[in-house]
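In what follows, structures are represented as structure tokens.
What follows draws every value from the coordinates through simple rules; no lab data is involved. Because the structure is predicted, anything quoted here is derived from the model rather than measured. Cβ atoms are built from the backbone, for glycine too; each structure is taken alone.
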Structure I
């Protein structure tokens with residue numbers, strides 16, 4: 001017989017709406033993820049787990065020169081005292097801080113197997129040992145001098161630092177990656193000496209912009225090296241806005257093998273790419289005969305990376321060979337930049353390069369002021385004590401007599417010599433052996449030295465200029481330690497240009513010929529030879545008909561937009577010929593059974609599209625963001641069933657026209673629609689029932705809105721006749737104009 005549940009008394013029951021309860025709890029979870037797990041602090045560049053690891057190692061006295069201790073002990077102490085989230089999570093974070101191919105400036109010096117660039121995992125924490133590096137020591141420098149705030153740990157039994165003093169520009173130097181709720185961060189590593197130079201310039205020029213700082217920080221500096229092939233304008237835009245990406249390529253050289261032959265040797269691969277996976281992928285492409293210029297690839301790496309690629313023949317151009325590999329393998333990788341950090345440790349915000357450095361500099365000044373005040377208090381206390389020592393030295397016999405004869409010597413000492421309580425305690429706590437050291441000259445010399453130091457510190461605390469000079473001096477010392485002449489500090493990533501060999505590569509791989517791509521309503525696709533204008537003679541299956549067609553070349557990329565909001569890319573050279581009915585498009589892409597093709601067109605590059613779902617939501621996206629690299633496609637428009645992607649139009653003007661199944665149309669400015677790379681978008685048109693049918697754009701400076709009737713004839717609605725339909729994004733609109741097709745579609749397609 002089961003246990004009977006006894007309901008609580010009515011007075012203990014509270015009625016709360018499920019929506020409110022879920023919102024409150026999810027918000028708490030989201031805040032916890034953002035503040036305590038995913039986003040780094042702009043001041044020290046650390047997430048809580050990394051900060052706790054370093055502070056735990058500090059308590060274990062694992063300084064750079066100390067004997068390393070077992071990682072198991074470090075993990076246990078950190079988990080028990082500060083981070084009760086599981087030993088594996090802590091150890092994984094510790095391992096990453098020790099890997100010289102993951103961290104540009106490792107914070108932990110690891111002894112034992114800490115994994116490798118092939119993707120092999122580190123040994124278990126009972127086998128490995130660790131201690132801090134000089135970089136970690138700099139981050140913690142001054143933590144015992146009231147440099148930062150402390151807060152109670154998870155159980156309130158001890159305290160942990162809310163942030164580290166951070167004498168090293170760790171946020172940008174080592175970078176960070178994390179996914180929170182509704183936001184993410186991705187900060188690539190940079191060169192510390194360059195960051196110090198930029199910071200010193202920023203101290204002298206507080207209003208300097210991110211673009212100006214690029215003369216000091218030209219771009220990321222990855223621990224694995226590589227070559228950045230982005231243009232300077234793109235890099236400047238990324239650092240100004242805090243969002244962007246960097247194209248990083250492997251570094252390679254041509255090695256002569258004699259008799260006119262050669263081989264390619266790759267010595268550096270892009271950041272965060274696993275070498276073994278990279279080689280496996282290239283080998284797969286070779287087996288699938290997708291690399292006609294490559295004969296073989298092999299890994300000859302030892303301590304350094306050495307990947308050897310053999311050409312199909314000695315006549316193959318090495319640049320074309322590498323370009324063919326860059327297109328299809330991880331020898332070229334795109335590293336994102338999303339400078340989303342916790343400003344002041346509390347506010348998540350995307351910042352630019354200048355603001356990120358400014359946050360670090362302001363923190364360094366705060367730390368300097370706090371440490372100086374702490375030192376002032378310590379000196380004043382010591383001067384007080386020295387005054388007591390001097391009195392005791394000058395009146396030694398009387399002091400000893402009072403201590404020997406009085407039951408309570410402290411108040412008598414205070415009264416007799418007009419001492420403070422601190423002085424009296426210092427005299428009473430003095431050891432007998434120290435009496436011989438109480439020489440008047442030594443006391444007076446220490447007193448003088450301390451008063452000179454106190455004067456300088458008080459002068460420093462009164463002058464902001466002096467404070468910034470001191471901060472600059474500290475930064476210069478860091479720059480010396482990690483300068484370009486040091487092994488750790490010299491730049492590893494260089495800059496280059498991506499040579500445009502698209503045409504030559506296409507000609508080498510595929511013979512360029514004109515084709516006409518035809519897509520049927522049932523999703524069958526084929527490529528007819530030549531640019532065919534009259535498709536009336538093209539036959540289809542009995543229950544099928546023409547849906548899309550466009551002119552292309554065998555070297556073109558064909559883009560398919562589906563109702564699931566994904567874009568798919570198929571090389572035109574891979575499409576079946578014009579004989580027969582073609583083949584189902586699902587043979588070339590992983591398209592869900594319930595998804596259908598919304599649009600098909602030739603990729604041109606540089607254009608912009610406006611996308612829309614049935615619910616009337618959408619946004620503008622760049623054509624370059626619509627290219628997919630895999631059969632699975634690229635999710636661009638986020639739609640949740642039963643909603644579907646229903647329309648796409650070329651942005652060709654400053655006005656948007658949207659029409660719904662309810663036959664209502666609205667015209668509004670396109671600047672009300674945001675440009676995004678992915679998302680659900682914003683409300684374009686509002687409906688009480690039904691959904692969006694079609695969308696288009698046109699220019700307010702043109703004769704009007706052009707569309708096609710049911711017979712395919714071009715029609716024009718003058719701009720002045722559209723005044724009644726003009727409005728704002730999200731309006732319901734009015735019933736469509738006269739003569740407009742009953743299909744509620746504009747009849748325009750992307751060329």
Structure II
């Protein structure tokens with residue numbers, strides 16, 4: 001794809017004062033960002049955490065030399081450093097009808113400054129929120145960075161949030177300005193506007209305003225100019241109407257004064273965690289959390305930098321998630337990568353993500369469990385429609401791939417001839433079909449990926465490197481890579497951070513406590529929760545359960561809140577049991593073990609069913625894969641409703657056989673499943689059972705299906 005390649009011949013844009021400054025800086029020797037007044041913390045900083053928006057914290061710097069002791073610097077210093085080094089390399093690409101429109105890093109930086117001036121003119125106050133409500137796009141990105149430049153706090157709001165959820169976030173962050181994608185999102189804010197005492201302006205950044213009203217602005221992004229043909233330079237001038245005009249009277253000096261007042265140990269971003277019980281919590285992310293963590297992740301992962309090789313990445317995970325911001329905003333800026341936006345429906349079942357991947361052909365890719373599962377089903381569908389001869393070749397290639405990737409290379413350091421042949425016949429074709437023909441790194445972020453799924457991709461020569469992180473650790477804490485890789489682990493903790501396992505059981509499983517500069521500042525306006533989770537020595541009590549093996553690899557087991565305590569006081573981790581059930585019974589999509597404070601365990605099962613591509617709701621129809629499974633066991637079922645309430649003895653027998661196989665692996669009788677039930681509908685984001693990364697929301701499901709769960713024990 002032509003737009004994805006860095007062009008050394010990119011045309012110069014209009015020379016501004018910022019451009020002249022950056023050109024001067026380019027003539028100087030290249031040095032890493034150095035702090036000015038940031039080395040010494042001001043008087044009055046008393047601890048590692050805070051719940052105040054204007055609070056400052058002690059940075060968890062490693063007293064020894066190493067990456068953990070590096071100088072801290074701000075988000076602005078990070079962005080300007082990249083714009084200085086790589087001014088004419090493509091920064092961002094957006095799909096426009098039949099082509100990709102791109103902007104360079106120097107244009108990107110200037111656009112953020114202009115937007116920051118407009119935010120100041122509209123009345124953004126220091127440490128007040130700028131809410132951003134919409135799907136990933138260039139405008140979202142610029143609004144986020146401009147909010148930080150202007151001294152505010154960037155606040156992502158999920159596009160699916162209700163008006164009342166938006167109200168809570170806007171009130172909690174004391175938002176002065178809210179950026180909305182379109183009229184649909186605008187109406188949510190207008191519905192609760194009367195309650196937002198700090199709100200000064202609303203900016204709609206896509207589509208035309210249906211009605212003009214005081215305090216409402218538009219950001220219609222257009223371009224002027226022409227594209228020259230036959231490989232000549234293309235010249236684009238971007239113009240943000242009305243909104244950017246507002247900030248014209250704000251001087252560069254005024255903006256620079258705000259930028260210069262910022263410190264690495266101050267809050268610049270709020271990430272609202274999904275509240276399964278009660279209101280969501282606002283995790284305070286500092287400048288140093290972002291800049292240090294981005295650099296720390298790069299110490300363990302394989303990324304390239306211009307001018308030799310520029311990474312090509314695709315943005316599709318909701319920017320409201322810290323993991324999405326880390327891997328799709330801050331790491332790309334740190335390494336000078338080109339970021340291309342997927343369509344808004346990318347996360348939907350059978351969405352457009354694969355089409356975008358085929359066009360962009362990324363060099364590195366981050367996927368959550370639900371996305372990898374989508375790819376797996378797509379590959380299985382292709383396999384099912386193949387000829388018997390082709391199926392035979394694929395089966396042979398999968399055995400070769402699994403064997404080659406789970407053993408060391410031969411004495412000559414070369415893969416066997418059979419592997420190279422399988423690569424040509426199968427692996428390369430699969431990668432090309434998924435848009436991964438030049439992808440060198442596959443990351444799995446978040447929880448939920450099973451051993452079976454990892455082995456499936458491994459057999460196609462796609463190695464999923466697992467990572468571990470949470471919102472409170474700025475999205476990352478450990479990562480696997482080619483050099484430090486252990487099957488089914490989450491890799492080793494980042495250099496400069498520390499991990500302890502507290503309250504271990506007999507098998508060494510306990511709660512992770514984490515210390516490092518990736519650990520966030522605290523929870524906004526929630527001092528009680530902040531003091532409970534962040535102790536006075538700087539350790540974060542994660543609530544995640546797992547273990548560190550003798551080689552230092554981290555293994556995640558479960559969330560502490562998901563652990564089931566039986567009536568006998570035994571502690572059971574449900575995730576491993578659920579994964580085994582899904583492996584044993586391929587027709588099962590989700591399994592949720594229940595039995596907290598009960599005498600025995602039971603499990604709720606959902607079957608693989610077709611999703612409505614428009615609404616994201618599960619249908620009654622089984623997927624082709626599930627139907628093929630039924631035919632294998634002489635069942636004629638094509639719908640979920642034909643398999644519930646023990647209507648099909650053949651499938652019931654298969655499910656029971658799978659449950660029995662799982663029970664045989666149980667360490668004790670208390671870990672065995674005694675009863676099970678097939679639910680009428682699969683879990684989905686639309687139904688509320690799954691979160692934005694397709695993670696199971698157990699508390700919600702337990703509350704909603706309590707009558708069914710209770711029936712197991714009556």
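Compare Kirkwood radius over Cα pairs in Å across structures I, II and report the one with the greatest value.
Details: I: 31.8; II: 27.0.
When Kirkwood radius over Cα pairs in Å is calculated for I, II, structure I comes out on top.
Thinking of I, II, which structure, once distance in nm of label points 7 Å out along Cα→Cβ at positions 301 and 317 is computed, gives back 3.0?
Numbers: I: 3.0; II: 0.7.
Of the structures listed, the value fits I.
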### Message
Suppose semi-axes √(5λ) of the Cα gyration tensor in Å, for residues 333-580 alone works out to 89, 21, 15; of I, II, which structure was it derived from?
### Response
I
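So distance in nm of label points 7 Å out along Cα→Cβ at positions 293 and 685, computed for just one structure, reads 4.7; which one of I, II is that? Don't skip to the answer; put the middle values down first.
Details: I: 4.7; II: 2.0.
Considering all the candidates, the number was obtained from I.
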### Query
Where is mean count of other Cβ atoms within 10 Å over residues 173-180 largest, in which of I, II?
II
